[in-house]
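*Asks:* Given below, in the form of structure tokens, are the structures.
Computed from the coordinates by the stated procedures, all read-outs in this text should not be read as laboratory data. Predicted model only: the values in this text are computed from it and were never measured.
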Structure I
Amino acid sequence: MFRYVATTWNASDRAASDTAQAVERALHIDSTDWRVAFKADGISVYCAGIRPGCLESYRLDGEAGVIVGTLFTRSNNEAVTSPVGAPKTRKLIETDGRQLLDSYWGRYVAFLNDPARHRKYVLRSPTGELDCLMAELGDVRVFFSSMTHCPVSQLLKCSVNWAYVAADLCVTTYETRDTGLNEVSRVVHGERVELSDGGVSRMLLWHPLRIATSDPIYNVVEATDAIQKATSSCVAAWASRYESVLHLLSGGLDSSVVAMYLQRATVRPRVTYLNIRNSHDASSDERRYARVVAQSTGFPMEEHEQNVVFSLHNRLAVPRTESPFNNFYLLAPEDRTTQLATSLQARGLFTGEGGDQIFYQNGARFAWRDFARMRGPRPALLRSAFDAARIEGETIWSLFFREPLRAPLASLSSGLASQVLIDSNVRESVAKNRKFLHPWVDGSEPALPGKFWHALLLSGAVAEEMYGPLGSSISPERVSPLVSQPLVEICLRIPTFVLISGGHERALARRAFCSVVPREILTRPTKAALYDSAKALLAYNLELIRELLLDGILVRQGILDRKPLERFLSGTATDIRGHAPRVLTYVLCEVWLQSWSHTQRAAA
């Protein structure tokens, strides 16, 4: 398992230097695997789990710093396998890190040191699964990849960020600078943190809404060709870093695209597919489609039926992460993914995650408005509106007269009304303070409604982490090739009305991959949904859930409304199916809160 910890401080401050040394001692007590990746006055960077060629540290020339993670060159998408030389290092420092975004891509966090100007920089890649959390220990700032797998977290005294918790339960926050703990923040994708004598400042060096306005691709043929080439090169680049990979193949469009390009990669690893289903949700059984892909590529596939109905009694000792996690399937009593990956010696777990968002699967109702803003009234505007109406299942008149009045954020917040188990005052507060928003969509950058929605979707796509909260030292790292910077930037440059051109969801992507992906995948009409399995799990554990929630922290804090919650958990509610996934999310949040409250009581 790859991890990093970095400390920055004023080297002339004796107390801060002692604290930095205490962090180093904590790392060595935790594991002998920790190694010094870089050290200079006022900055130290440590890594564990380095695997040359895949996850490593790239030293910059002299005392300029280090980059940890995985790097590819922008010019030819080849992996970087050696330290960064003097000329490139000089350019990185002269541009305060901006050159890194233009010359490289991947999953990385860069720690840049400029002693001549008494500055240090921390820069996170625009995409990629490597997280970057930030906290303070006295006058020492600590940057680290994971709360769960980092001994530094044991040195922090943390308190719950209630505004974040409420927002996360209402709308799912994805990636924000805030976390569920007041003392821990996140460096978001594409952000640079500058550390100097004047304090700390944060700036987004990479912004999707700026990319969207740079050299737009209007031509459908050019756009499809650009998508196809970028997808091929990004999948091939990631594939070249592994000898063996396990690919989660659902049989949907995105996982099938990755599967087909894995087969076409020039440097190809051993590939095994894993298809997972459950017996409660019929739509989760996508074996028919996955088998078509497996047959087309010739790679072996294992089919697994996940046990989604089990007792929660012994599964609720959740780790103390920086935020509650909301995927209740992580608590399943078996992890076939890790077991199979271990037996195959597969260090990479590939997925098709992020394809819905970058290919603009949701948001056609805003796309035709982008056309109207960019091109004005002309005959083609009506065609774009017809495409949007067909995708949304709306009439053309509804789009013309109702949708123009709805802003993208209002559309997002409209789902709050259905959160009837959350106190109405809490829902109103969340809608007003918009704590759930990524800095990409905070209103500081002008944007068309469709592209604004595209950036909002992207903030969810990049939130994937390299290891899950229940991961272990043998867990494979997740790789989402579709959420790679070169491909993301291509899709951002394509106007939304071009992305939906043809009147089908992800229409342009389907056109781009029509010669690659089997026809059965391109034309399948449905996606998997997981409502009945959530309902069954809730019903099986109803008494335990009543005990946890009705007199729990969320109710006492006034976030959950006890009266409707009690009716819902009475066993007689008829609307249990729709609310079941949310209630299980409340359960996970409740036990997360209890884990931190126990820690705080012990500290007191």
Structure II
Amino acid sequence: MCVAEGAPCPVVFEYPLGQAHSVEVRGDFAPNGWTQGVPLSIDAGEWRAVVNVPNGSTIHYKFYIDGMTYVPDPNNPNKQDDGFGGMNSVKTAQCGSMTNCGTGGAGGASADAFDWRSAVLYFVFVDRFKNGDPSNDAPIPGVETAANYQGGDYQGLLDEINSGYFDQLGVNALWLTVPMDNPSVPGVGSDGHQYSAYHGYWPQNLDQVEEHFGSMALLQQVVAAAHAKNIKVLFDYAMNHVHITAPLYAQHPEWFWPLSYNGNNCLCGNGCAWDGYEGRRCWFTDYLPTWDFQVDAARSASIDNCMFWINQTHIDGFRLDAVKQIETSWISDLRTRINQNVDQSKVHFYMVGETYDTGNRDLIKSLVSPEMLDGQFDFPLRGAIVENILRRSGTMHDLDNFLATNDSFYSPGIMSTFLGNQDMARVINTALDQPWQTWDNGGTSNWMNQPQLPNYRAPFERLGLGFAFLMTTQGIPLIYYGDEIGMPGSGDPDNRRMMTFTGLTTDQQWLKDRVSKLTQLRSTHPALWKGTRTSVDVQNDTYVYEKSFGADVLYVAMNRSDNAQTVNGLPTTSTDLLTGSVVNGPTATLSPRTIMILQP
């Protein structure tokens, strides 16, 4: 990853775990850094903190122990007289290359390497996408259909890659569900219903392919077929735990945290907290033992498995599940192994994390650095889009104010932006005339009286506005399978219905065509994916912003309202790239729930 000199650079500070009750790092990394320290927390058997400082800068610092004693860094031999008879530790912030910036590649990438900022990512939920081979259909007895295997497989995915479905949609990157073999047994969910492992998150045999999906040879064909169409492939990777029946758990129980902790069962959110030290050792449920990555051998074995899947399939990246639940050393060790062993001259190996947090941007950002993750899913931005565009709450001033701090917040990371995913109710519910709550996952409607496809156009138009925003702003836009046609659904498992390819309504076809048009414009106008965004005209229900990259200059004008609205600040004469219409500025009237992408 290229990081310009002076850009934010995450620097790791580590202090040995001993008798200290609290540790801060203090220094000249901030104007008040000698008086307002940054607290360290226990991570991977040591005290650890990450502080963002200008890339290339030199930092003088000490550790402040238990609120009373200053000591230099015992692990850093570079020291300098502090002028008071003691020594400061000294280190230089160095994040990646500071030359040839702007390509969106990574260390070692050539000038013509794939630029991940130009990606449009599609999440293929393999079991629910397409059934191409009925011979591997084997539902688990005692599990209701909605939570059971439904037949989607690699053959079905391969068929759609070859048919051109993703080409027509303008997708150039696929995120596939976890490929590892899972047990063919039921497990009780938090709602009391029995579930199968159709989602892939109960790894049992870590070096085998899930038999419901196909074989390793077929998975290799999927990746090769995607690459032949210049489509990159990411695997979802579940590194937090294994299923309790996994042979590895029986062979090496010392590699996993015990369920018992302080006299109780340490289940996440029930006996243990979701965050901090307890969050890294808690079990998601009592049949999913959590890896203890403070154990070097465990961490090494897990990363060996990551490298196995990379070497076997030649994928281009990982989507890493629930990254705040693991030791950060696992992430940095994986990045090191990949940089040492994977040829990234043409395609940087992209790693995007999931930290399901709607408000704590600092937590999300803490794992984004050249030494760890390339980016994360931008949950806070998703909340703002849904709230201010789809649900029409607040005003567009609120969205503009949020973007003013968010556009460069994760720099130089490449975040993924999204409207829907597998862990929340289908996003079209938030675009109804009477919208669902932003984060509502449905409750009883997950299993009965589920939401149906809207029978009027407005929700599809609003969802089109949401996609238009994703496709005209920075970040890698994600399409959760079926959202391109406005598939309905409550929470898990109803948000994971089988994909629909035929019999689309007029409204569904309109939305799919709109998404395809937006991705086509994004691919032909670099201003949309790597250009600078400048707010032009912001009103309660309308938003106009300029995107520019060199000579490529576009204006995006959006009306979220159910009434026609007038916008200002447009070019004197321009063409709406969505319709081909000529628009004479500087003012124009936008119809309800519409957007224009204008080229002067």
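*Asks:* Have a look at I, II and say which one yields 9 for percent of Cα pairs over 49 Å apart, as calculated.
*Replies:* Corresponding structure: I.
*Asks:* Which structure, out of I, II, was relative contact order in percent (Cα under 8 Å, 6 or more apart) calculated from, if the result is 11? Working shown, then result.
*Replies:* Working: I: 17; II: 11.
So the calculation was done on II.
*Asks:* Once Cα Rg over 2.2 N^0.38 Å, for residues 321-360 alone is calculated for every structure in I, II, which label goes with the largest value?
*Replies:* I
*Asks:* Which structure, out of I, II, was helix-only ellipticity at 222 nm (-39500 (n - 2.57) for each DSSP H run of 4 or more, over all residues; to 500) derived from, given a value of -6500?
*Replies:* Computing helix-only ellipticity at 222 nm (-39500 (n - 2.57) for each DSSP H run of 4 or more, over all residues; to 500) on every structure in I, II gives -6500 only for II.
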